[in-house]
Structures are given as C-alpha cells and as structure tokens.
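Trainee: Scrolling down, you'll hit the structures one after another.
Readers should treat all values here as calculations from the given coordinates under stated rules, not as data from a laboratory. What you see is a predicted model, and the numbers here were worked out from it, not measured in a lab.
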Structure I
Amino acid sequence: MKVKYFPANGAMETREVKTFTDIQTLVGGWVEMIHWNQPSSEFYLVDEEARLKQGTPRNEHFPSFFGAVVVAGSGWENLPYE
C-alpha cells in the first residue's frame, strides 16, 4: 500500500508499506489516528507519544502535530503485523 509520508522537517515522500509495523517505523512509535477525511477516505496517522518526547519538532506540514505524519488510504488498519 502506498502512503504519503510527511517528516517533521522535509519534503513529502510517497512510501510503500506492507505491514502495520512499517507505519509504526515511519511515525516513530505507537500509531494514533488523528484525523479521518471522510470524502477522500484519507487517514492521518502519528506517533501517539510524539508530543511527550523531548525534542520532537512540530511537523512543518501539519503544525498542530509533532513528529512525522503518515496519510494513508482505507485499508491501513487491516495491514498485518510484521
């Protein structure tokens, strides 16, 4: 499955993920769904503890959030664990 990866600082990249663990690696921790854009079926995923981790910068693309943001389409929640 292809996802959009928005690092805290840097350009958006398209990444291929095959497992839920791949998404955890991209966000840097436990996955939390923070937003669901119903019309486009996009899910916004972050590290649920990013704000608590010392030194984690705000995401320049999504300033309300800290650390990396992954935007995934429907089906991400059914990916297998590694």
Structure II
Amino acid sequence: MVTPKANPVTVATVREKLRRAAETSGMTQEEIGLRMGFAKSSARQAVSRLLNLEAEYDPRLSTLLAFADAVKRPFKDLL
C-alpha cells in the first residue's frame, strides 16, 4: 500500500513552526540534533534537513516528537 504524501502547504507550515522553535530555543542545530539522539557527525545535517522548507520528505512522527522534546516545546505547539 502506498502512503500518500502530506499536503505541501501543511508541511511547510509545520516546518516554519519548527524553525521558529529552533531559533527561540537558543541552541544550535547541532545541539538540537544531539538532544534528538543523532550522532555528532550527523546532528546538524539532520536538523537542517528537518527545517528545510523545500525538503521533499515528510518527517516521521518520532522525529517530530524528538524535536519537540529537544527544544522543550509541547508537541501540539509545533503543529
């Protein structure tokens, strides 16, 4: 069964909220990535990809939950 892609406008809105949360956290992308559980060598790149408004992938729920926890924001505030 093929999983349908999310609405691009909705995904862009969520990514914008993620970007604002990252900026207001006061942490670097690498710090956020490390708190999310990524290895030091890939932490910044993983968060950069998550925050990229033009990315062509839909982030997994587990990734969004880890991000919310890393930046100490309620998950519902990022949706």
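Trainee: One of I, II was used to calculate mean projected area of the Cα convex hull in nm², giving 5.3; which?
Mentor: II
Trainee: Assuming -2500 is helix-only ellipticity at 222 nm (-39500 (n - 2.57) for each DSSP H run of 4 or more, over all residues; to 500) as calculated from a single structure, say which of I, II it is.
Mentor: I
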